[in-house]
Structure I
């Protein structure tokens, strides 16, 4: 099945998600943010600790269902007597529910500036590699 993949997620976050029913993540990584923009509540997403550049066939991952999501913009204004600078940063908060473990069969799309898409299959916890 094809999934949008969020890459470079910390191993500790994935382990916590495996052990708990719901967890909320804040996504600031631009490549992962592009993937979130393609998803809605109720969709499944694939999470892996592997970096975008190292994502290959056989990469282990976790499949999670998006329960809720929220896109927000943070504005930061700093000024002094000479200048005024305003910066904005977008982030996504997604509440996830762990579904199963998976293994990537193939990377469908891994282009910079577009969502990472992979073909993956669910694996049983008893399945050896």
Structure II
């Protein structure tokens, strides 16, 4: 563990985080985490904890974390989609070379429907983008 702890700690939750101010400047030299806010990434809402008033420094640190978190989640989304492309390619190879008739019967309809849905959505979205230009 590094000797210098950050001033804020963000406990990630599904739609954001619980924000704590980290304090080591006490008599026991223990780490104390004081909850100061709850953040919702989806709607940008920052709710101070209890009757607490957030300082400009608090708000700036929270805004910086929110911006970095949104960017990280966007990068993860693209990575997940690129992994899905890899899985589709691996699935094609499996169906071509190793799948038994029983295995293909178990997955074919679900795969065809999912691929049809994806293709329809992608074609429609691409057409919309072309028409906007």
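Read-outs: derived from the displayed coordinates by stated rules, not from any lab. None of these values were measured; they are calculated from a predicted model. Cβ atoms are built from the backbone, for glycine too; each structure is taken alone.
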Structure (I, II) behind the derived value 5, 14, 12, 12, 14, 13, 8, 8, 6, 5, 3, 1 of P(r) over Cα pairs in 5 Å bins from 0, in percent, for residues 63-110 alone: I
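Quick one: Kirkwood radius over Cα pairs in Å, for residues 39-78 alone came out at 11.2 when computed from one of I, II, so which one is it?
Numbers: I: 12.9; II: 11.2.
It traces back to II.
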Which of I, II leads on distance in nm of label points 7 Å out along Cα→Cβ at positions 23 and 87, largest value: II
Given 2.1 for distance in nm of label points 7 Å out along Cα→Cβ at positions 31 and 55, calculated: source structure among I, II: II
For helix-only ellipticity at 222 nm (-39500 (n - 2.57) for each DSSP H run of 4 or more, over all residues; to 500) computed as -20500, the structure of I, II it came from: II
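Taking 32 as the value of relative contact order in percent (Cα under 8 Å, 6 or more apart) derived from one of the structures shown (I, II), identify that structure. Intermediate results must be reported in sequence, preceding the final value.
Working: I: 32; II: 11.
This value belongs to structure I.
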Test item: distance in nm of label points 7 Å out along Cα→Cβ at positions 7 and 47 calculated as 2.6, pick one of I, II: II
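Which one of I, II has distance in nm of label points 7 Å out along Cα→Cβ at positions 71 and 119, as calculated from the coordinates, equal to 3.9?
On the way: I: 3.0; II: 3.9.
Going through each structure in turn, the value belongs to II.
Ranked on Cα Rg over 2.2 N^0.38 Å, which label among I, II comes first with the largest value?
Working: I: 1.19; II: 1.68.
Ranking I, II on Cα Rg over 2.2 N^0.38 Å, first place is II.
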Label whose coordinates, when distance in nm of label points 7 Å out along Cα→Cβ at positions 15 and 103 is calculated, return 2.3 (choices I, II): I
